[in-house]
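Peer 1: The following blocks contain the structures, represented as structure tokens.
Rule-based calculations on the coordinates, nothing more; no lab input. Quick caveat, the model's predicted, so the values are computed rather than measured. Cβ atoms are built from the backbone, for glycine too; each structure is taken alone.
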Structure I
Amino acid sequence: MKIEIDNLSFGYNSPWISPKTILRDISVKIQPGEFIALAGPSGSGKTTLIQHFTGLLKPDHGRILVDSSDIWTNMKWTELRRRIGLVFQFPETQLFETTVFDEVSFGLKRQQCSEQEIERRVCAALTSVGLEPNLVRQRSPFRLSEGEKRRVAIASVVALEPDVLVLDEPTAGLDAAGESAIVSLLTHQSMLKKSIILVTHDVELIAVLAQRVIILHQGQVLFDGLKQELFERPETIVRAGLDFPSVLRIADKLRCLGFSLPSRPNTLAQLKQALCEEVQLKGFS
């Protein structure tokens, strides 16, 4: 699925507050199978932008095109929201069913899937977020830990098997186990050639997972390119309110100590490989 944002502008207009423009002249193309990190300072318009993808907000100017069709003139909302799965920040606050199974299967039942298909998808979705289906299916979602609630909420979207998965800060507030489960989920979904748009401030996630990074600043696109290009532009990273990934900071310190690393690592495994290459080049044992 290809998503095209064409010259989009949007502002909130309320009788209780002064009109405020949030997004200005946004033009971005998202190709099938891309893994994109959407970053930027608080208030830059990230959450507002992703809410346009499924028609939750309508642009004041510009268009949202899905496979070349304008979502406001040529698409059914049910079809659009089946194909684009949107996970809000802190989605666990939206849980409402009495059991985990009912929570994750709610959307599938509305799509009138068969019982066998519902069982398959629910089990697969729970497993994908690191939860054992047989252990949690009959538990109340409200009696789970906060991290488990988050994963159940995400599983309810994953179970719909959307073409595009949009997640707003999915690891915020999670412990190491919960974050690891989300990373595994996103890695798996990417391997399935799903398009993923990850709203995050976590540069470690960007370094490990993303292929491309879009940075918003004051409602406009500040940067759009490969993550390697971003990490070569420290002034952009600072302006976006981000930090350098720890692995790059370590690599830079090693270079200051005289190591001429032959490649620029994004993960600790890549840094280890670069150090091994350095040792081999210098003939150390």
Structure II
Amino acid sequence: MKKKTILFKLFALFCGSLLFISLMNSCTEKKKDDKYIGLQLWSVRDHMKTDPDTTIAKVGDIGYGFIEAAGYNDGKFYGMEPADFTALVKENGMDFLSSHAGQALPDSGNRDNIMKWWDDCIAAHKAAGVKYIVQPFMGGDAYENLDVLKNYCDYFNAVGEKCNEAGIRFGYHNHDKEFRQIDGQTIYDYMLQNTDPGKVMFQMDLYWVVEGGADPVAYFDKYPGRFEMWHVKDKAELGASGKMDFKRIFDNKAESGVKYYVVEVEEYNYDPIESVKKSFDFLENADYVK
């Protein structure tokens, strides 16, 4: 009887341990589901150049749920084949969700080559399992000439159509220059009005909108559903400047269409890894981020 009692207690302890592990896993998964936050790897650009494997591991350890690449070139990501880079990201508990890549507006002499570049780019991103390709720039003339800007809108619609065919969403990422005016028209508004919502989404960089003298919330109201991704950014670490009213922005997110939040840190008060951890913790501890 004594032996049976000991065995029963050991069995009960084993079952209790399994239940505890299961509950802990459930809590972890729920936490990740509740705040599925991404990191733009430009934030740790120097670390990615010298030791991408360790850098990705550190980003995963912080708690980020996905990454956005800034290192596509010639069919590879940070010098790795698409499947290999995706495997590295997944091994560290994250998804490879989005990527910054692009080409300037083609002219009549190089359009075929540029569109072929896009075919290869899209194929590499599809092989990596990426859901979003985002172009984060335009040529300088687009900020000065309305005809050039119109051509960019047509070009982005064409690229977006190619991406759609591959099951990838195409988007544009702003800086502050998009809030200048050409012939009385604000560049960002013109782009929103002259791109097809079915082909081009906008990844709003919240910090650059404010730096450009505009209001993110006003854009949510004026162009509902167009901003499927946000770059959540401050001058350095999130919340450090005191300039960004993140609570007001997040409290008004419903109209924006946002699906994913991407942290980006371009300037630092600390080592970049510590900076992106502080920025993650800022969002993780903010009750208005859901």
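Peer 1: Suppose distance in nm of label points 7 Å out along Cα→Cβ at positions 47 and 71 works out to 1.7; of I, II, which structure was it derived from? Please list the in-between numbers first.
Peer 2: Numbers: I: 1.7; II: 1.2.
Label of the source structure: I.
Peer 1: helix-only ellipticity at 222 nm (-39500 (n - 2.57) for each DSSP H run of 4 or more, over all residues; to 500) was computed and gave -15000; which structure, I, II, did it come from? Provide the component values of the computation, followed by the final result.
Peer 2: Numbers: I: -12000; II: -15000.
Value -15000 for helix-only ellipticity at 222 nm (-39500 (n - 2.57) for each DSSP H run of 4 or more, over all residues; to 500) corresponds to II out of I, II.
Peer 1: To which of I, II does the computed value 22 (relative contact order in percent (Cα under 8 Å, 6 or more apart)) belong? Each step should come with its number before you reach the end.
Peer 2: Values: I: 22; II: 16.
That value comes from structure I.
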